[in-house]
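Rule-based calculations on the coordinates, nothing more; no lab input. Model, not experiment: these values are computed from the prediction. Cβ atoms are built from the backbone, for glycine too; each structure is taken alone.
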Structure 1
């Protein structure tokens with residue numbers, strides 16, 4: 001099973017174009033789906049005046065849609081964790097390997113995952129780093145997130161090889177996903 005996590009604000013599902021692209025790409029690759037699903041036809045906001053987290057659980061077809069009120073999270077600290085064998089190239093519903101890394105975070109809010117010396121993601125978000133008036137995102141993400149894809153398309157971030165050794169040259173860091181948006185730490 002896979003999932004898409006979509007933010008719904010005032011009854012409007014945000015950036016469905018990018019969720020549709022990822023969902024249908026995964027369905028074609030993993031389940032040999034021949035058709036496309038348009039999430040705007042299956043998502044119905046529970047209320048028009050609140051912000052919701054919508055989880056679409058799917059395989060070849062939509063298996064379930066879950067809604068919950070969205071509660072913002074705060075992130076101030078990340079613990080660097082090396083995990084050279086972690087694979088999460090599709091947004092799997094089974095997050096056991098990511099949850100294991102979270103068990104190692106100690107007092108930090110999340111972990112920054114390093115794979116074979118290069119920065120990838122946190123357990124819930126892609127990352128970006130600021131250097132000389134430009135935001136850079138790792139060219140080696142575990143998962144190509146929808147917010148990352150959108151910001152790359154809009155030329156607001158640039159892909160770059162970012163190693164653990166050169167992290168100290170950056171002056172800021174941001175987390176990005178469908179719920180957080182672009183969250184500067």
Structure 2
């Protein structure tokens with residue numbers, strides 16, 4: 001019998017702002033069986049599909065993305081905030097509610113022979129995930145799939161990714177914000 005992963009995710013009301021229901025994955029990753037099962041459920045959907053790398057978005061995407069990469073036997077690409085990677089990087093700007101941010105990967109790590117699975121803990125509005133897809137595609141790599149532990153469908157991020165020709169899967173959905 002499989003675990004109820006949704007029950008392992010803690011909801012914290014009014015964090016980080018009043019009216020927000022924060023979906024906290026730390027309670028899931030602190031549960032050994034829940035953490036292992038979440039990684040395996042994601043990986044099982046992508047085995048044998050030709051992926052060469054998993055890319056994880058900083059910071060919680062590193063947790064799940066690295067585990068999925070190990071499970072698939074492929075390399076892991078950290079998608080980091082600007083200025084956090086040593087060496088030559090390429091970056092992608094994306095809009096925030098109040099300003100612009102930048103994510104980066106190492107230059108030369110991917111090319112047109114690569115097929116990348118994007119992984120993060122949660123898809124909300126989709127801004128960072130869409131920026132990551134754009135950044136990864138600029139290398140010539142194929143990025144047609146993204147996997148998340150949690151989808152917040154009311155915020156529309158998964159739909160926006162699908163509009164970018166990215167197939168989206170999520171283990172859990174929470175209604176509301």
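Structure notes:
- For FRET efficiency 1/(1 + (r/R0)^6) of positions 5 and 101 (r between Cβ atoms, R0 = 25 Å, to 0.05) computed as 0.30, the structure of 1, 2 it came from: 2
- At a computed 52 (percent of Cα pairs over 21 Å apart), which of 1, 2: 1
- Taking FRET efficiency 1/(1 + (r/R0)^6) of positions 53 and 133 (r between Cβ atoms, R0 = 30 Å, to 0.05) as the measure, the highest value among 1, 2 is held by 2.
- Each of 1, 2 could give mean count of other Cβ atoms within 10 Å over residues 69-76, but the derived value 16.6 comes from 2.
- Answer label among 1, 2 for the case where distance in nm of label points 7 Å out along Cα→Cβ at positions 45 and 141, calculated from the coordinates, equals 2.4: 1
- A value of -5000 for helix-only ellipticity at 222 nm (-39500 (n - 2.57) for each DSSP H run of 4 or more, over all residues; to 500), calculated from one of 1, 2, originates in structure 1.
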